[in-house]
Structure P
Amino acid sequence: MEELLASLQSHPYAGSAGPKLMRYHERERINVLAIRVNLDGHVEIVGAGENDLGQYDEEQFVFGVNAGASMYRKAMFDDIGLFDEVFFASFEDVDLAFRAQLAGYKALYVPQAVGYHMVGATIKKRRYRPTYLNNRNSTLFFWKNMPGELIRRNLPAIVGNRMGVFLKRILKNFWKLRTFHYLRGTAAGYLCMPHILRERRQIQQACRLTPKYIESILDRDFV
């Protein structure tokens, strides 16, 4: 916590700082360093599963930090709001990270701060809950936050990515119970659209940065 606080104090324009978060039961393997968002709406976890060999020992700016053990500036919450409770768990930190970037708040990866994460401890007792939430919330965060100009410009890639995942799940794994919960998540995501579209109007109207800048920090591990 001291390391995260020191980094935020050194970078007053940063709204969040996240640690080198390792796996609790495999302490030499990285759980998550940061959140990466791609132009097609796909989200990646920077460093996930890699052995820590010192390759990520430099403090850097990132698109967003993982909520598992990060520190957030209160002034940022006062400005852009808290975590969206509609998400519950999964992608709630991606949503917050995107809102923060749109409002002009940077995010820091602080490698000298180290934490250990019991992956999935919040919802692992409900076997298919992560499948449902991941699919529902990945839909919500994207349509809530991605600037319209970038959606229009990258629409073929966005549609191709989402349809590819959808068809692969349906055609290749239609017989699995997990596919049912995947479809439940898809339906639930679009049923939440009235809430998301109301939020979207407010977020996009309050945006302080250009779509060109947002585009420049997508598709990158470090920004």
Structure Q
Amino acid sequence: MVINKRQSLLANKKRTIVTQLHPESRISEQFRTIHTNIKFSMAEEKSRIFLITSPGDGEGKSTTAANLAVSMAQQKEKVLLIDANIRKPSLHTFFKTSNSTGLTDVLTGKVSFYEAIHHTGIGRLDLLVSGIIKYNPVELLGSPMFQEVLKTALKSYDAILIDSNSLLEVTDTKLLANQCDGVILVIQNGKTKFEKAAEAKKVLEFAKAKLVGVVMNK
């Protein structure tokens, strides 16, 4: 299911969150539409964990993840946004918070899941930043501990959005895709080549991940 094949979303270079600053804007309405389409497409499966990725770097997946999470929180859902792009984390910059303690610390047992959670103050949206990069991402994200993190999160949140590295560059994203209920693929108009988008779709199929939609970013 393509969320909206012709839908173009603004990737703000200053890392601001349009859905927070301008909730009545056309772009914010587009994110609400994406949220609704996801709910309808996965309603029967009661899916709650979604990975947001892209074929390559710089195609707007983190911007999409941040804005979609805020949009969902504005619609009264309790949402957890996880920065699992521990190679190139960026979500902490959107929410202007520290990246010193986060997912990597939880996965290595340094802090508990709830100790690492950052309350954004935007509706019921919480953020789990990536933490400092000191470990092998593949080992961390493929570990039983990461699965425990997701199980724990499901007890407290209506929806979990995971921002990841680009799909075709590293192995960790494939591991994440296999552990989520659905994957949202972000492509950039004029940048993402058709061949790369098609290859990304095949990679997801090989990983036995469910592609629930494609967002075209501009």
Structure R
Amino acid sequence: MNKQTPLFIFDMGGVVVLSFHCVHAIAASLNLSTEDFFAISAALPEWDGADNPYNVGLIRLLQEGRITETEFWQQFQRIARTAHPHINLNIPDEYLRGAASLWGAYFYPQRDRAVWAILEDLKNRGYRLVCGTNTLEAHYQYHKKQGDYALFDRVYASQEMGVIKPEGRFWEYILDSEGYSAEEAVFVDDLEENVQAAERLGIKGHRFIDAEGLKKALAAQGYL
């Protein structure tokens, strides 16, 4: 296979786009604290915060495409009423029926222009760029509509792959699909746990802090 290395695998939220968190606003719209929201979605009587709340319970199932958003809210309400009877939760019927997306209602990420410029530079140099993202359908569709995936040769979205970071199968799926070895790939993510998981497979990882740090790291390695 005639290819230029490395294969660049970029995370989306927290790297390419900023201001992407929406759970706080969703919880507030349901008169819940963020802590109660995560406790319910984790399907535990008391969530102690020991794990990444996005990687457990109902949110994980949603990101892996194992349940629909409608099923998420139906199960969320059922868990709240059984495991958290002190919480008076009433989810609007439009979300329980799937007539509207609550996960999409407060999702308004903003593209990081400096990171976008780095992607353009890498693209112009002939590198293959793919997006490897933990996401859910409403957010995935929003990014597509906004053109946030436009510079990527392919998008590997968790809800379509059936697996999320930091599971090793996430990167193995991408590498197998792209025809690259782990040693031929570079992964950029804002979460240390994801970077470490990729590095355990032999992928060169970069923990994203800001565009300036990323640009300096890529330049020092001869990619820019």
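Rule-based calculations on the coordinates, nothing more; no lab input. Predicted model only: the values in this text are computed from it and were never measured. Cβ atoms are built from the backbone, for glycine too; each structure is taken alone.
Here distance in nm of label points 7 Å out along Cα→Cβ at positions 76 and 108 has been calculated and equals 1.9, so which of P, Q, R was it run on?
Source structure: R.
State the single structure among P, Q, R that was used to calculate log10 I(q)/I(0) by the Debye sum over Cα atoms at q = 0.08, 0.12, 0.18 Å⁻¹, giving -0.31, -0.67, -1.30.
Numbers: P: -0.29, -0.67, -1.45; Q: -0.24, -0.55, -1.39; R: -0.31, -0.67, -1.30.
Comparing all candidates, it corresponds to R.
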